[in-house]
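Structures follow.
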Structure 1
Amino acid sequence: MAKASASAYRIEPLRNHHDRTAFSCGVEPLDRYIRVQAGQDARKRVSSCFVLTDDGESLAGYYTLSATSIALADLPPGLAKRLPRYPTVPATLMDRLAVDHRRRSQRLGELLLFDAFSRTLRSDIASYAFVVDAKDDAAVAFYERYRFIRLASEGRRRFLPLAEIAALFA
């Protein structure tokens, strides 16, 4: 399939009218999360969920954002030495990113990732890095194509400094 036209889709916060029942990315914890937990997390302000739709109701994909921190010791030494000597630095966490299996090979994961980058850059809340939790080796490979760096003590957790992300939008 060809690359999706960004104008054919809309990304918006998850709302009650979005039909989550048919969503299936093939990774059971991600499917269960959007169907059962995402709305609760949003109401409790634990995580924000953004959905990709082409008709305003059914989901083609989604991602979540929340606040987190990174231990200074987990950053590569070259980056850590340029930061204040606090035990942790603030970051934005994209804990989940999923695309419906029927929409694969349309680069919708990239569309969602760049939307998350843009939202994070527009935020007034300080964040040194954008962190992702890759659920499996395929997800690790996806993030590494965008130059995400492994955190020292975290198996599949990766990050990108926001300064590098801002350069992509310059």
Structure 2
Amino acid sequence: MKLPYTDTKPVGAADFYFAINATFRFILESLGPDALRRYWTGLGESYFAPVSEDWRAGGLPAVAAYWRDFFQAEPGAQVEVDEGSSEVVVRVNTCPAIAHLRGGARDIVPCFCQHCWFIGEAMSAKAGFTVRVEGGNGSCRQVFRTADPALPPQQLSAIKEATC
């Protein structure tokens, strides 16, 4: 599985997390929470469209492969990806973004962890999947499965606010 961007480094630059936290804060404070959620959804639908296409073509094995590759390139990530016949479970034991933001003494946007659901759901929906996220604030569990209207919707209250 290829990531949707080209990088010559084996691991990404962690200072990127400072930039996305600042971007989220700017949008939130300037335009409000609905605009931030639209921004996240737009990223999932457009920037990650190549990933969605891979997922649509490759099914759950492609979902698992993507997350393994993604977190292998994230500095400081401690993540387990379990692929089953009906779902892929991503256990983020140490979120590299939250860890780096804390290590840099940054004021983390409280809704920071919600971006994983909004972006992940937009990516998933285009491929016929859905995701549910629980936890946050440094560790979470994300479950990807085939979309089913009988599944209850994501409860944002299941995603913890991020703190310093």
Structure 3
Amino acid sequence: MAPSDDCPASAIVTITLLRHGRTAYDVVDCFIGHGRDLAPLAPAGIADAARAAATLAGLAPDLIVASPMTRALQTAMILGRHLDRDVVVELDLHEWMPDDRQRWTDVARVDEAISDLRACGGEWPDGTTRHWEPLPAMRRRARPAIDRHTDGAVELVRS
């Protein structure tokens, strides 16, 4: 977006989204639900994060905002160290929740929830409930975490 009279350069916020590096899920094989989010980066994931830092060096981010998931925190800390930037953790800025009972144990269960989410258009059908997080609820959860760092200047879109 180019600066204009309606949107001065000082109001422009650029957000770069970066996925965490490869994760060592084998470390948490016996965990269920969000316990699986304790998995650290695999050695290859640490290298992924270092390469990403080299790529982002030219962008000179003002701030790194991270999810509370271990893999995301570890990636953010590697970036912060390489780019000499602060890292802020936003507790509500995390992945979609496939089961509010915290009972998923593997990718197959998450894939089942994703299939149902897609079949339902991202929202529970009228008069029903599911255990997965509806997309509007995820947006309501994540929006304040994003707004705190963008003065509300970001349009969240459905993908």
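None of the figures in this text is laboratory data; all of them are computed from the coordinates on show. Predicted model only: the values in this text are computed from it and were never measured. Cβ atoms are built from the backbone, for glycine too; each structure is taken alone.
When distance in nm of label points 7 Å out along Cα→Cβ at positions 54 and 118 is computed for each of 1, 2, 3, which one produces 1.9?
1
From 1, 2, 3, which structure was helix-only ellipticity at 222 nm (-39500 (n - 2.57) for each DSSP H run of 4 or more, over all residues; to 500) = -14000 calculated on?
This value belongs to structure 2.
Computing Kirkwood radius over Cα pairs in Å gives 16.6 for which of 1, 2, 3?
Source structure for this number: 1.
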